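Novice: Following are the structures in question.
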Structure 1
Amino acid sequence: MNIKRPERKRKHHISCYLDDKEYMTFRDKRSKTYYNQSEYIRKCILDKNIIVIPGIRDLIVDLKRIGNNLNQLTHRVNAGEVTVLGDNLKEINDDLTSVWGSLSKVIKKVK
């Protein structure tokens, strides 16, 4: 049985060898982005600007946590498990206020 796979958009594979120092530099720089190895290399060789915003990773984690809390609360309300939202919403609002403050600081660093 011969399974036909869709043709790749990118067909050419390249590889290179790095010494320990070069590899550590590459890993360090790439780890500051959200790109996987292939995306990062493509951005580098195609002269695309790679912008690293200090502190953004922590903000994304915080926003995901808040979103998860809000999603759980929404499910509980829709299931009729929660009828009073005061404390829960206040906690989420406080978290969002904190994240917005952190985001403001990060934006000031970028400017």
Structure 2
Amino acid sequence: MTEQYRKFDAADYIRTEEDVRGLLRAAADEDPGDGAVIRAALKHVARTQNMSALARDTGLNRGNLYEALSEGGNPTLATLLKITNALGLRLSLEPVGDRALDAQPASTATPQQG
């Protein structure tokens, strides 16, 4: 008896909004800083939707949408915002650990009068 394997497809396991949130949260946590993991997760989420409707809602054609979310894609921030908005998501930023606390605010000192 030979073992048979089928190709793993994350989109097969995205069924609820909680699944989407969990996948995107994990992608943000695991992304090495180049956006590759987040882009891949967004692609899986997008594939669970009607891609034609998503293309219409973003103002992108399907080819551009697939290209932006492909492994070699490099979507602009504007494109990411269009995609996340069309998926009913909001892109947000939050501090990474204590690093944000280490940043010093810009100096507010007034210039000296001479």
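Novice: Compute distance in nm of label points 7 Å out along Cα→Cβ at positions 12 and 92 for each of 1, 2 and report the one that scores greatest.
Specialist: 1
Novice: Among the shown structures 1, 2, from which was the value 10.9 of mean count of other Cβ atoms within 10 Å over residues 20-27 calculated? Don't skip to the end; give the middle numbers.
Specialist: On the way: 1: 10.9; 2: 15.8.
Working through the options, I get structure 1.
Novice: Can you say which of 1, 2 returns -14000 when helix-only ellipticity at 222 nm (-39500 (n - 2.57) for each DSSP H run of 4 or more, over all residues; to 500) is computed?
Specialist: On the way: 1: -21000; 2: -14000.
Going through each structure in turn, the value belongs to 2.
Novice: Work out the source of 4.1 here, i.e. which of 1, 2 gives that when distance in nm of label points 7 Å out along Cα→Cβ at positions 4 and 28 is computed. Kindly include the intermediate steps, with their values, before the conclusion.
Specialist: Values: 1: 5.0; 2: 4.1.
Here the read-out was taken from 2.
Novice: If you work out relative contact order in percent (Cα under 8 Å, 6 or more apart) for 1, 2, which one comes out largest?
Specialist: On the way: 1: 26; 2: 17.
That would be structure 1.
Bear in mind these aren't lab numbers, they're just calculated from the coordinates by the rules spelled out. Owing to the predicted nature of the structure, the values given are computational and were not obtained by experimental measurement. Cβ atoms are built from the backbone, for glycine too; each structure is taken alone.
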